[in-house]
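What follows is a set of structures for review.
Read-outs: derived from the displayed coordinates by stated rules, not from any lab. Please read these numbers as outputs of a predicted model, since none were measured by experiment. Cβ atoms are built from the backbone, for glycine too; each structure is taken alone.
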Structure I
Amino acid sequence: MKERWQDLLQAELKGAKKLVILGTGNALKGDDAIGLLVASLLDSHLNRYQKKKVKILRAYEMIELYLKKIKRIKPTHIIIVDAINMKTRPGTIRVRRINSINVNNQPGKQLVDGVGDFLEKLASVSSAKIYLVSIQPENLEFGHPITQKTRLSARKIADSINQIFPRKPCPG
């Protein structure tokens, strides 16, 4: 059975001509690397035809440096995947559409670090539909691996995106 976030993502990405997926995080801090894992999983599972529509970027903690690159790609849709403390169960996934009006203005949904600032700048330089896919981390300690719960969530996200884009061109 599909979860609500999967239905939302599928509906929002229907008809996407060019998608950028930006995986973020610190590879040395446990679940903070979850965005990077989603990017890696997609990079290894998407075929050559799918990669014509889906551009995968690994930004680590330097997401600001990717503004110009994203602008050059001219995507119709952008997904940023990051570990964000939403005060929920570890591995919980949330999908949120971002626009320049609601980046930091929703009660109880303040974004941490530079993510909110980056999303605001991105919304101002791109006409793409922007989505933040958040995963609740369990462990952010330095030197620890990604936990099982968040790893499973990363696989769900990668599988869902993989299913949205056909593996080969439609005939005719």
Structure II
Amino acid sequence: MNKTALFLEQFSKSAPLIGGLFHGLSQEELTHLVGASEMAVFDSGAEVFREGASGDTMYVVVTGKFAVYRTDPYGNEIRLAVVGEGEIFGEIALLEHVRRTASIRALMPSVTLCFGRNALERLPNLTMKLYQNMALMLARRLRLTTDELLFQETQARLAAQGAAQAPER
């Protein structure tokens, strides 16, 4: 089965999940876009890329899951997120022309579609739709991250208030 057929079959099964990036694209546009991509298969534990590496490719998870890691100032790897079917990673290097901001590792056997900057530049009308959908996805990620930070800060303050109000023994 070729990559377009595999993706479109998976897309039809997971349309609500994968629909974010490809929202509003016709079947014909999807076929062109998938044709401009490459398929990559990763074994469990395989590293896709490392934080600090150069890159100009975005990945769309067709099947499987990936862990997103950053290294703290002490050299410890900190897992930031898990990315699954229909989600994207690598988009920051693609959009901002910067080095990879995190490391990515497959958590299970996984399949992605890879979109390089050069391939997307050859499809300007489709790329504009993709970038608009990416902006919506990134805004959602930012909102969820903000909510998580607010929750953590609230928990820390409540814990500090509780400790300050605890009676001395």
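Numbers below:
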{"read-out": "Winner on FRET efficiency 1/(1 + (r/R0)^6) of positions 60 and 156 (r between Cβ atoms, R0 = 41 Å, to 0.05) once structures I, II are ranked, highest first", "value": "I"}
{"read-out": "Ranking I, II by relative contact order in percent (Cα under 8 Å, 6 or more apart), the structure that comes out highest", "value": "I"}
{"read-out": "Structure with the greatest value (metric Rg/Rh (Cα atoms, Kirkwood Rh), set I, II)", "value": "II"}
{"read-out": "Origin of the derived value -15500 (helix-only ellipticity at 222 nm (-39500 (n - 2.57) for each DSSP H run of 4 or more, over all residues; to 500); candidates I, II)", "value": "II"}
{"read-out": "Label whose coordinates, when distance in nm of label points 7 Å out along Cα→Cβ at positions 52 and 140 is calculated, return 3.3 (choices I, II)", "value": "II"}
{"read-out": "Which of I, II yields 1.8 [distance in nm of label points 7 Å out along Cα→Cβ at positions 68 and 124, calculated]", "value": "I"}
